[in-house]
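Pasting the structures in now, so scroll down.
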Structure 1
Amino acid sequence: MKVLMINLGPHQKGATNRALAEVAKGLDEYKVEHEILWVGTDPIQGCIDCKACFKNRRCVFDDLVNTAVEKVRASDGLILGSPVHYASAANTLFVDRLFRVVSKEVALKVGSSVVSCRRGGASATFDQLNKYFTISQMLVVSSAYWNSVHGNNASEVEQDHEGLQVMRILGRNMGYVINRLHGRDVEKPLPEQRVWTNFISSER
């Protein structure tokens, strides 16, 4: 059992990676393997609708997308992690090409998205990424809140205790679902006492 987590952000060890690392803790509790694939900072070629992938089962542009294609095929679940750029996801050209190749192969696999932002745009980006799963008949796994963390970098995300809790719960929920899909009789995740993070200081 394995989950592929794709970090679509430009910073390999940034806020999005920190969120995915917290998801991994929940997956570990259910003995689900995981890997974070970083898209990197090289230019991404967009889809040209050549339809070669329908025949070849891989993209005609032989780059990291084809690496991701093989990893998705070998995984039971997929998590897309992205920072918020202008109230939308980063590197959607990468995701477009990825799903162009695998969308007919991922039905009934589990999927979820994780978003990091400084302040706003998280919900819009979360909705945008989830559409890749729902158009492909994937099973979308949820958490105790929308899957977002706040902070400009990984160290600032450490202050978002609620966001990190949401990530852990997501990991447990996904681990539970994957185990059940494999016919394993595992216990449901135990609930954590809810944490509430408010970044507004009460000092006057």
Structure 2
Amino acid sequence: MSGVVRGDDGLLRCPWGDGPPQMRAYHDEEWGRAATGERDLFERVTLEAFQSGLSWAVVLRKRERFRAVFAGFDAAVVATFTESNVDALLGDPGIIRNRAKIEATITNARAIAQMDEPLGDVVRRFVPTAESAPPRTVADVPSQTAESRALAVDLRGRGLRFVGPTTAYALMQATGIVDDHLADCHARRPLIAPIPR
């Protein structure tokens, strides 16, 4: 099974992170680190939903255009999008043109804008309470957990779409709720503290 690999810079990384510069930067500087605000979290929810069924490298290549067309991931602005915005987005080759995912992004923005607490607080309630051993190989990394299944239920109950347990787990990984950098990966960090449920 695939464990860490040594990059041409001498650093040990998860195998998926030792690729093109954009993927390497995402792995080293962002993935597994706490998201810093509501826009960051809305962006991560959105990009994880768009990634479903595709390569993460494809999503990363289109990330800047996603930021531009979704108003810097300002949920209050995206919540006002109409069918004409959807039509314009479907015609934009700079993003992934999937009607269901575009409409889900707008629905999610509306749900986030109506929440009575920050999205970050909601997500942090699902930090695993039991610490597990760091994964040694990619085969040791789950695609979902009991916590991600519970998070998916919570988010869907708040009106979000395209947030099944696998996407919820990817969100937890991307935002530092769990750290699935392999045990010997240089980017591995301490976990963030949970918020009581």
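Coordinate-derived values only; no laboratory data. What you see is a predicted model; the values in this text were computed from it and never measured. Cβ atoms are built from the backbone, for glycine too; each structure is taken alone.
For the read-out helix-only ellipticity at 222 nm (-39500 (n - 2.57) for each DSSP H run of 4 or more, over all residues; to 500), a value of -12000 was computed from one structure; give its label from 1, 2.
Numbers: 1: -12000; 2: -14000.
Computed on structure 1.
Taking relative contact order in percent (Cα under 8 Å, 6 or more apart) as the criterion, the top-ranked structure out of 1, 2 is 2, with the highest value. When mean count of other Cβ atoms within 10 Å over residues 87-94 is calculated for each of structures 1, 2, structure 1 gives the greatest result. Structures 1, 2 were shown, and FRET efficiency 1/(1 + (r/R0)^6) of positions 79 and 183 (r between Cβ atoms, R0 = 41 Å, to 0.05) at 0.50 was computed from 2. Taking Cα Rg over 2.2 N^0.38 Å, for residues 103-142 alone as the criterion, the highest value among 1, 2 goes to 2. Suppose you compute distance in nm of label points 7 Å out along Cα→Cβ at positions 7 and 39 for every structure in 1, 2: which one lands on 2.6? The read-out comes from structure 2.
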